[in-house]
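Next up, some structures in C-alpha cells.
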Structure P
Amino acid sequence: MMRGKTKHFGFTLIELLVVISIIGLLSSIVFASLDGARNKAKVSRVVSDLQQLSLVLALYFDDKDVYPCFDNHWQDYTEAFWSEPYIEWPRLPWGGTYTWHHHPSVGFTFSISMGELGTYAQSIDDSMDDGNLATGIIRGDGTRLEYGGMDQTIPYVDCGMFVSAPPVTIE
C-alpha cells in the first residue's frame, strides 16, 4: 500500500519572519524619503511665503508711500492688521511666525524675521540666496533669520512719532 503525499497549506515561522523583516526594511526606507520630501516642502513654502510677503510690502508701499510700522513686541495681530487688505498673514510651516521688523544690526533697514527654525535655516538660505547666512538677502545666526528681499533704499520712518496721545475724556 502506498501512502499519498499530503499537502500542507501555510507558511513556516521562518518564512513569516523573513517577510516581516523585509516589509519593515522597505517601510523604513519609504518613511525616511517621505520625511526628506516633507522637509523640502516646508522650505519651499517658506520661500513662497517670503516672495509673497515681499510683493505685499511693495503693494503697501505703492499705496501709502511708506512701509508699515514695525511690531517691536513680536505680536502677530499687528502684522495681520496692516496686511489684511493685501494678504492673510502666514505662519511658518513648523508653527513659528513671520514678523515685519526693523533690524539694522544685520545690515537691513527692513526685514521679515523668522524664528524657531531648527535645521531649516541653512536650507532656506541655500534655496533663496548664496548659502552663506552672513551675507546676501537672508542673514542670521541659524536660529533666527532676517529676509531683506524688499527695497532697502526706502527711508526708514519711525512709526513711534505717529502714536497719538491718549484719548481725552470729557466730564
Structure Q
Amino acid sequence: MPIDPDFPKNHQVIGKHSIDDEHYHYVWGPGRAAEATENEEVKAAFAARGEQQVPLGVHGTMVAIDWDSCVADGACIEACPVQVFQWYRTEQDEPPQQMVNATSVGTGSTVKEERKDYTDKADPIREHDCIWCMACVSVCPPQAVKVDQSSLEFHEKAAGTFNEALSKGSAPPPHAH
C-alpha cells in the first residue's frame, strides 16, 4: 500500500517537525499499518531496540514520505541530488513517533549506508530545497514518496499563509468606495 496520493485531503496535520521558524514540514495522520509493519527486517530491528511499531503518518507535504510505508531502504537518500532527506536517527536516535513535533537541525546523515538500522526513516528535513527532479519517487521500493509542488497549497493552508488570490494568479478584488 504505497503513500496515499491524496494524503493532504484524507489526513490532517498531527505535528510539525521544525528546523527553525522558517523551515519545517508537517506530519499528517493518522498513520496506518503498511509495508513497514510487514517487513521482517523492520520488525526485527524494532524488536532488537525494544521499541513498539506504531502508526506514524506522513512526514512532509510537497516532499512527503509515508513513514508507515518506509522500510529504510535509503534509495531516496542516495538518489536526491540536493540532500533533501536525512536519516532521522543519525541526528536524534529516539523512537520515530517522538519526531511528530520535534525540532532538528539537519545534521543527520545523507548517506544511504549510514542508517542506524531498519527502524530509521528517511526524513524530508530540507523539503524546501527540493528541485522537483522526482528521482526519489522513482527509486523507492515501497512507493513511500510523493513529490508534488501543488501540495504547497495544503502546506500554506495548514500554516495559515495561503492567499487564494495569489494562488489563482489574479489580482485582488478592487476595494469599494
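Derivation of every value follows stated rules applied to the coordinates shown; laboratory data play no part. None of the values given here were measured: they were computed from a predicted structure. Cβ atoms are built from the backbone, for glycine too; each structure is taken alone.
Identify the structure, out of P, Q, from whose coordinates relative contact order in percent (Cα under 8 Å, 6 or more apart) was calculated to give 16. The partial results should precede the final answer.
On the way: P: 16; Q: 26.
It traces back to P.
Between P, Q, which one scores greatest on mean count of other Cβ atoms within 10 Å over residues 77-84?
Numbers: P: 15.2; Q: 18.0.
The structure with the largest value is Q.
Who wins on mean count of other Cβ atoms within 10 Å over residues 21-28 among P, Q, i.e. which is largest? Present the calculation step by step, with values, prior to reporting the outcome.
Numbers: P: 10.0; Q: 18.1.
Going through P, Q one by one, mean count of other Cβ atoms within 10 Å over residues 21-28 is largest in Q.
Once distance in nm of label points 7 Å out along Cα→Cβ at positions 85 and 133 is calculated for every structure in P, Q, which label goes with the largest value? Intermediate results must be reported in sequence, preceding the final value.
Values: P: 3.8; Q: 1.3.
Largest one: structure P.
Hey, distance in nm of label points 7 Å out along Cα→Cβ at positions 69 and 109 derived from one of P, Q reads 2.0; which structure?
On the way: P: 2.0; Q: 2.5.
Here the read-out was taken from P.
If helix-only ellipticity at 222 nm (-39500 (n - 2.57) for each DSSP H run of 4 or more, over all residues; to 500) is computed to be -14000, which of P, Q is the source?
Details: P: -14000; Q: -5000.
The read-out was computed on structure P.
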